[in-house]
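The next part holds the structures, each set out as C-alpha cells.
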Structure 1
Amino acid sequence: MASKLDFVRFPAPDGVNGWWETLADPVSAKCVAGEHQFDFVVVGGGITGLCAARRLGELAPDASIALVEADRIGRGTAGRNSGFFVDLPHDISSESYSRSVEADKADVRLQRHGIDYVRAVVRHHGIDCDWRDDGKFHASVNKKGHTALAHFAEGLARIDEPCEWLDESAIAKVTGTGFYRSALFTPGCSTVQPAALMRGLAATQPPNVEVFELSAVKGMETRGQTKRLNFAGGGIVTKHVVLCTNAYAATFGGHPNGLLPVYTFASMSRVMNEDEMRRLGGRHSWALIPADPMGTTVRRLATNRICVRNHFAFRPDLAVSEGDLAKARHLHQRSFDRRFPMLKDVELQYTWGGALCLSANNGALFGQRDEGVFEAIGCNGLGLSRGSAAGKLIAEHALGQTSELIDQLLQQPHPRSLPMRPIADVAVSAAIWVKEFSAGAEL
C-alpha cells in the first residue's frame with residue numbers, strides 16, 4: 001500500500017486566520033531542497049505531527065527525524081481552531097457531548113494525557129501562547145439547551161467529574177451579556193492561542209528533529225527497505241514514515257477510508273477600546289461552548305478581542321469558496337450582535353475556515369499502516385487534546401513501546417465507509433443542515 005500512497009490535497013488559504021495574522025511575522029521557512037536521509041519522517045506539522053516528532057526525538061536521541069509541513073506551521077488547520085484543549089467527553093455528533101460511561105472515561109484518560117504532555121512542554125520552554133488552565137463554560141440560551149446541559153451534567157456525575165451550575169445572573173457576570181440563561185462550568189479545560197502554540201512547539205523541537213515548512217509531499221515510493229518521499233525541490237529517503245495529515249488523508253471513490261473533511265468557521269473582532277470593554281463588563285478572558293454542539297462557541301481573549309465560531313460545511317476537496325466565507329461571516333455577525341448588543345460598533349476583522357476530520361462512527365486511523373509506515377489520523381472535533389495524545393502515542397508505538405493508552409487507540413474502530421460521491425456529499429450536507437437547524441437559538 002505504501003508504494004501507491006499519493007498526496008493529492010494540500011492546505012489552501014481558507015480565509016484570513018486571525019490567530020496567525022495577530023502574531024509577529026514568522027522566521028523564514030526552511031524548505032526541502034536537494035536530497036536528504038533521515039531515520040524517521042513525520043508528515044504533517046499540526047498538533048499531532050508536532051507531538052509525534054517531539055516524542056520520537058525524546059525517546060530516540062540518536063535517531064534523525066524530519067518533520068515536513070506543506071504550509072507554514074501554525075497557519076494551517078491546527079492554528080485555525082478555537083484553542084480549546086478539551087479534557088471531558090466531547091462527541092459533537094451527540095446532543096449532549098456524552099456517550100457511554102466506559103467510552104467517556106476512556107476519552108478523558110486519553111485527552112488528559114495529551115493535555116498534560118503539551119502543558120509540560122509549554123511550561124518547560126516558556127512558549128508564549130496564552131496557555132490558560134481556566135476551564136470552560138457550557139452555556140444554554142433556552143429550556144432545550146438547559147435540558148441538554150442537565151444531561152451532560154448527569155453524564156459527568158456518572159464518571160465522577162466535577163462541574164458547577166451557574167444561573168442567568170452568574171453567567172452574565174462572567175460574559176458581560178444577558179444572552180445566556182444557565183451554564184455549566186467544568187474546570188479541566190485549557191485554552192491557548194493555537195497558532196502561537198504551533199509555532200512554539202516547532203521552534204522548541206529536540207535537536208535531532210529538523211523542521212521543514214512549505215514542503216508538500218508529492219508522493220512516496222517504496223525502495224526495498226526504504227521509502228522515498230518526493231518534494232518539488234528534492235527528496236527524503238527514510239526507513240520510517242509517520243503520517244499525521246488528518247483531514248488531508250481523506251479518500252473517496254474506489255478506496256474510501258471513511259474520513260469526513262468538515263469545515264467549521266470562525267471570526268475574530270478587532271481590538272475593543274476602553275469604553276467598549278467597560279460597556280461589556282464581565283471577565284477579561286473566558287471560554288464558552290454551546291449547549292448544542294452545533295451552536296456558537298465564543299471566547300473573550302486577553303488581547304481584548306472576541307472570537308466566535310459556528311457553521312459547518314462538508315468540503316471533501318479541502319477548500320472553501322468566497323461564498324462559504326461570506327455566509328460564515330454573515331452568520332458570525334448575527335451571532336455576535338445577538339450576544340453583544342452593547343458592542344454594535346465592534347466589527348469582525350478576520351474570518352476563516354478550518355477542516356475538522358470526522359467519521360460517521362467516531363472512528364480514527366491509528367497504528368501501522370504498512371511496513372515502516374505508521375499513521376495517527378482523525379480527531380473527531382478534538383484536534384488539540386486528542387491529536388496531541390495520538391501524536392505522542394504513535395511515536396511510542398513506532399518505537400515498539402506498549403501501554404494501555406496505545407492499546408486503547410489500536411482498538412478504536414476504523415472510520416465507517418461512506419457511500420460514493422455525490423451520494424456522500426448529499427447525505428453529509430443534509431445531516432449537517434438538520435443538526436444546525438435543530439441547534440436553533442444556540443446559533
Structure 2
Amino acid sequence: MLNVNRNENIEILSYSEVKEVEGYVGNYRVKVEMKPRFVTDECNGCGACATVCPTYTTNFFDENLGARKAIDIAFGQAVPFLYDINRNACVECFSCIDACELNAIDFSQLPKEVNLDVGSIIIATGWDIYEPFGEYGYGEFDNVITQVQLERMLAPNGPLEGHVRRLSDEKKPEEIVFIQCVGSRVKERTYCSGVCCMLGLKNAKLLKEEFPDASITICYIDIRVNEKGFEEYYQRAKDTDIRMIRGKVGEISEDPETKNINLRVYSSLTDEIIKIDADLVILSSAALPSKGTNEIAKVLNLDTNIYGFLTESHFGLMPQETKTKGIYIAGFAQGPKNIAYSVSQARAAASKVAELTSPGEVEIELITAQVVSEYCISCRRCEKECPKNAIKIDKEIGAFVDTINCDGCGICATCCPTQAIDILYYRDYQLFAEITGLLGGV
C-alpha cells in the first residue's frame with residue numbers, strides 16, 4: 001500500500017465514492033465525491049488531537065471489539081496517514097483545534113466533487129462479511145464471535161494485542177468450537193465462500209499454539225481444500241489434535257452462570273449426537289458482495305448474479321471483462337476467491353487495460369447496429385434488451401447506437417417492433433441476395 005502511495009503515476013482518492021460514469025472505452029468521464037474528514041491534508045499524523053479528545057466510540061476496524069477516539073486514525077497502516085473525525089461521536093468541544101499546531105482541523109469541510117477523464121475502469125470493490133445475528137447465539141451470547149473478530153483478536157495490533165480471551169470474563173478459553181458455513185451453502189446463498197475452510201484451519205492451529213492444552217473442534221459440512229498445498233495443511237492441522245466433526249450444530253444455549261456455550265452436534269460419520277460445553281464459539285460466516293459492489297453496479301449499469309456479485313462476459317474465456325468495453329472486474333467483486341486467485345485476476349485485468357493504453361490502434365467491430373430514425377417510435381425495447389448498453393434513446397432523434405460498445409449481436413434488431421434497426425453487412429436484402437445467389441447456383 002505504501003509503494004502504491006509513493007508511485008507518482010498513481011493517485012489515491014480514499015474515503016471517496018464514484019457517483020456517475022459517462023462515456024465509452026477510451027473516453028470515460030467519472031464523477032467522484034470526496035467525503036469530508038474534517039481534517040486537511042496538512043495533517044502529519046502526530047496524534048496530538050486524539051490525545052486531548054475526551055470522547056470514545058467503538059472502533060469499526062477492530063470489529064467493534066476495541067475503542068477509538070472521536071478523532072483518530074482509521075488504522076495504524078492507513079494510507080494516506082490522515083486523522084478523521086466521527087461527527088456522530090464528536091461533542092464539538094474543539095479541544096483538537098487547540099492541540100493541532102498545523103491548524104489542520106476544519107469543521108467546515110463539505111463533500112468535494114472531482115471529475116476524472118479515464119480510458120478504462122477496473123472494479124475491485126471487495127466483499128462484506130455476513131453478520132449472523134440470531135444464528136448460533138451471535139449477538140445474544142457473549143462468547144460467540146465471528147472469524148473476522150477472531151482475526152482482530154489474534155492480530156498483534158488488535159484490541160487484545162494478539163492474546164485471545166473470552167469476552168464475558170477475559171479468561172483463557174479451554175474448549176473452543178468452530179462452526180463452518182454460517183450463512184453460506186443455504187437456500188438464500190447456495191455458494192461456497194471459498195476461504196472459510198482454510199481460515200478456520202489456520203486460526204485453529206494458531207489457537208492450538210497459544211493454548212496447547214485446549215480442546216479445539218471444527219464442525220463442518222465438508223472441507224474444501226483444493227488449492228496447491230492446502231490438503232497438506234489440512235492433514236497437518238488434524239495431526240495437531242484438532243477434532244473434526246462432519247455435521248451441523250443442532251442446538252445451542254448459554255449457561256447463565258458460567259457463560260459457557262452448550263452445543264449438540266450430529267456427526268454424520270459416526271451417526272451420533274455429540275454434546276460440547278464450549279468456552280468460546282467461532283462462526284465462519286459467509287462472504288457477501290460489498291455495498292460498494294452493489295452501488296457501482298447501478299452506476300455503471302452492470303449485470304449481477306442472483307447473489308449480487310458482478311457478472312463477467314464469459315466465465316472461462318473472458319473472466320475479467322464485463323458487458324461494457326473498457327470496464328473490467330477483479331477479486332471478490334466477481335465472486336468468492338482466495339488471495340492468490342484475486343491477485344492473478346487483478347494482474348489479468350491490469351494486462352487488459354495495458355492492451356488499451358499501449359501505443360497503436362485498437363480494432364473495433366464493424367458489424368454494428370444501425371437505426372433508421374424515421375421508423376423509430378422510441379419504445380425503448382432495444383435500450384432495455386441491449387446487453388452492452390450500446391443503445392440510448394434521445395427525445396428528438398429516437399434510438400441511437402454507440403458503435404464503440406456495440407458488438408453486432410442483433411438482439412435489438414429482433415426485438416424492434418417497427419424493424420427500425422438493421423445490422424450492418426447483415427441487412428435483410430443482403431441476406432436475401434445471398435440466398436438467391438446460392439439457390440441460383442444449384
Structure 3
Amino acid sequence: MRAPAERDLFLDVESSVRSYCRSFPAIFATSQGATIVDTEGRRYIDFLAGAGTLNYGHNPSHIKTRVIEYLAADGITHALDLHTSAKHDFIKALYDVILDPRGLDYKIAFPGPTGANAVELALKIARVATGRQNVVAFTNAYHGMSQGALAISGTKSKRAGAGMPLSGATRLPYDGYLGGGCDTAELLDRMLQDPGSGLDAPAAIILETVQGEGGLNVASPSWLQRVSRIAKQHGIVLIVDDIQAGCGRTGTFFSFETTPVVPDIVCLSKAIGGMGMPLSVVLLRAELDVLAPGQHNGTFRGNNLAFVAGAAALDLWRDPAFEQRIAETAKTVRARLEAIVEQFPDHGAHVRGRGLLIGIGWDDDTIAGRVSLEAYQRGVMIETSGAKGQVLKLMPPLTISAVELSSGLQVIEDAVATVVGKRCFGLAPLRQQALAYAAE
C-alpha cells in the first residue's frame with residue numbers, strides 16, 4: 001500500500017462513515033474561544049461547537065489551567081469506577097452548584113464517555129425497575145447511535161445503520177407534529193387507557209425538550225407537563241435526554257427548568273465534560289437505583305480529566321450573572337435571526353429553537369445546506385438539523401464574545417442573502433472543494 005499524502009490519509013485511510021468533515025473539509029490545528037484555525041492559517045468562527053459539546057468554548061483558560069495543573073501533579077487519569085479525588089470534587093460541585101439549589105435530590109451514575117452510554121443506562125434502569133420492556137419515544141427524536149438508542153431515534157438514515165430490526169420502542173408524534181389542532185399528549189393518554197390501542201405498557205417515556213438533531217422542534221411547557229402527569233398516572237419512568245439541550249444550551253442549566261416538570265431520570269453528556277472531555281452522567285431518583293453492582297459497567301466510566309474539567313466548568317454557574325449572560329446572548333441571536341427572516345421571507349423562512357439551540361427553517365429542504373456551505377466559505381462553521389437537513393442550526397459557545405457573535409451573524413445574513421436573495425451564483429473555490437469532498 002502506498003504512503004498516502006496528507007489529504008489522502010483522510011480520503012484513502014479513514015472510513016467512509018465520517019460525516020462532519022465532509023461539510024467542513026479543512027484540516028484544523030488550533031482553537032480558542034469561538035475561533036478555530038486550520039493548518040493554512042484560515043480562521044473560522046465556530047457556530048457548531050462540537051455539536052453542543054463546547055458550550056464553554058475551545059480551550060477555556062480557567063478549565064484548561066485546572067486540567068494542566070492536575071496532570072502536572074500526576075493526578076490519576078484512568079480509574080475505572082474507583083473512588084478518586086477528581087470524581088469526589090466533580091460530584092460535590094454538581095450537587096452544590098446545580099442540584100441542591102434546584103431542590104433536586106438525584107443519585108448520580110457514570111455510565112461511560114458518550115451520550116449514547118447515558119441513554120442505554122437510562123433505558124436499562126427503567127426496564128429493570130418497572131419489569132416492562134416497551135419504551136415510548138417520539139417522531140424526529142435522536143438519542144444516539146448504539147442499538148438501544150437507535151431503536152428510540154426517528155431518523156430513517158441513522159436507523160438504517162443498525163443493519164437489523166430495531167425493537168422495544170413505540171413511536172408517537174412529538175408536540176406539534178400533527179399540527180396545532182392536535183394534542184399529541186392527549187393521544188398518548190388515550191392510547192395508554194385504551195386496551196385496544198395495541199400500545200404495550202411502557203417502562204419509560206423518553207423525550208428531548210428541544211429536538212436538537214430532529215429540526216429544532218420545541219415542546220411547549222404545557223405539553224411537557226401533560227406528558228409528565230400521564231407518566232406518573234401510569235407508573236412510567238419519565239426520561240429527559242438533556243445531552244444536547246442541557247448544560248445551559250437552552251438558557252438554564254437543565255432545559256426543563258422553565259416548567260414544573262421533574263424527570264425521573266436525566267441524561268447528560270457533551271458539555272458536562274467542560275472542554276470536550278468525554279463524559280456522561282445519568283441522574284436518577286433514588287428509588288430507581290435498582291441495578292446490581294456491575295449490571296452496567298465500562299472501562300471508561302471514570303474519565304478523571306473530564307471530572308476535573310467538568311468541575312471547573314460548573315464553577316461558572318456559581319455566579320448568577322453567567323446565566324443572565326446566556327439569556328442576553330440568546331436574545332441577541334433570536335432578534336438577528338428574526339430580522340434575517342423578515343428580510344428574506346421566501347420559502348417559508350422561520351425561526352426555530354430555544355436559547356442558543358436555535359436556527360432558521362425553510363420549506364425548501366435544500367436551502368439550509370446551501371447556506372451552511374456558503375457560510376463555511378466565508379469563515380463560519382454552522383451545521384443543519386432535521387431529517388432532511390432543512391434547518392440551519394446555530395450553536396455558538398455560551399461564552400462567545402460580542403465581536404465574534406456579531407461577525408458570525410453577519411456572515412450568516414450574507415450567506416442567506418447569497419443563497420436565497422440572488423439564487424444564481426458561481427461556486428467559489430472553497431465551496432467547490434467542500435462539495436467535491438462531500439461527494440467522495
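For the set 1, 2, 3, ranking by mean count of other Cβ atoms within 10 Å over residues 205-212 places 3 highest.
When you work out distance in nm of label points 7 Å out along Cα→Cβ at positions 125 and 349 for each of the structures 1, 2, 3, which one comes out largest? Mind showing how you got there, number by number?
Working: 1: 2.6; 2: 1.1; 3: 4.3.
Result for distance in nm of label points 7 Å out along Cα→Cβ at positions 125 and 349 over 1, 2, 3: largest is 3.
If mean count of other Cβ atoms within 10 Å over residues 13-20 is calculated from each of 1, 2, 3, which structure is the one that comes out at 8.9? Only structure 3 yields this read-out.
Each of 1, 2, 3 could give percent of Cα pairs over 32 Å apart, but the derived value 34 comes from 1.
The numbers here are math on the coordinates, done by the rules we state, and not lab data. Only a predicted model underlies this, so the values are computations on that prediction, with no experimental measurement involved. Cβ atoms are built from the backbone, for glycine too; each structure is taken alone.
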